[in-house]
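J.: Next up, some structures in structure tokens.
Read-outs: derived from the displayed coordinates by stated rules, not from any lab. No experiment lies behind these values; they were computed from the predicted model shown. Cβ atoms are built from the backbone, for glycine too; each structure is taken alone.
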Structure 1
């Protein structure tokens, strides 16, 4: 089964989520602690995306499949972050965290991590 999210689209989605994690918590009136949590997630995610070998990277240092392994390995930390930061009981922060979490899992599972060169499909696959 061909997965619909290419490295190019994955990069765009990561930057979009980075922007959302930077702006939305403030717009929703979350606590300073919650805003800090989500901005920290944004910096980490945006930083990794900026150095991943994908079309919109600032520097193409991290191979795209390694980006996927980092995304997967960071899931437990993302799950624990609201508890560690003490914002899980804050309704808006918890709801945003759940929405972002579902988005991250969905994007991860729909991304074609096997693509060798971003923007180019392996032979035999259609665009």
Structure 2
């Protein structure tokens, strides 16, 4: 079942808000959603998990590196911030595209989201 654009709007926004992407997944599994919302929810959830894991690992490495050498710790801290900012930019781009009715496929994550959303319906 395809949702009307007015009903898709909040679900697509939730799809790219990290852990809140579970809400559109649950609603689409109950037969109230559509495949497009499910795909965006999977992509948003998987990409958020990837960014959080990467930034968490880089933050831990920054802390350990800062103990051994301050310049290396500062450099790794800057890289961590840039990875976080790039992840935020990708999520915002994907959200704007989703609201416009199109897709921005994140490499690797988009393919997995396609498989998971097909399995769900």
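J.: Can you tell which of 1, 2 yields 1.00 when FRET efficiency 1/(1 + (r/R0)^6) of positions 47 and 63 (r between Cβ atoms, R0 = 30 Å, to 0.05) is derived from it?
T.: Attributed to the structure labelled 1.
J.: Which of 1, 2 yields 36 for relative contact order in percent (Cα under 8 Å, 6 or more apart), as computed?
T.: 1
J.: Tell me which structure, out of 1, 2, gives -21000 once helix-only ellipticity at 222 nm (-39500 (n - 2.57) for each DSSP H run of 4 or more, over all residues; to 500) is calculated.
T.: Computing helix-only ellipticity at 222 nm (-39500 (n - 2.57) for each DSSP H run of 4 or more, over all residues; to 500) on every structure in 1, 2 gives -21000 only for 1.
J.: Related question: Comparing FRET efficiency 1/(1 + (r/R0)^6) of positions 15 and 71 (r between Cβ atoms, R0 = 35 Å, to 0.05) across 1, 2, which structure shows the greatest value?
T.: By FRET efficiency 1/(1 + (r/R0)^6) of positions 15 and 71 (r between Cβ atoms, R0 = 35 Å, to 0.05), the leading structure of 1, 2 is 1.
J.: For structures 1, 2, which has the highest computed value of distance in nm of label points 7 Å out along Cα→Cβ at positions 55 and 79?
T.: The structure with the largest value is 1.
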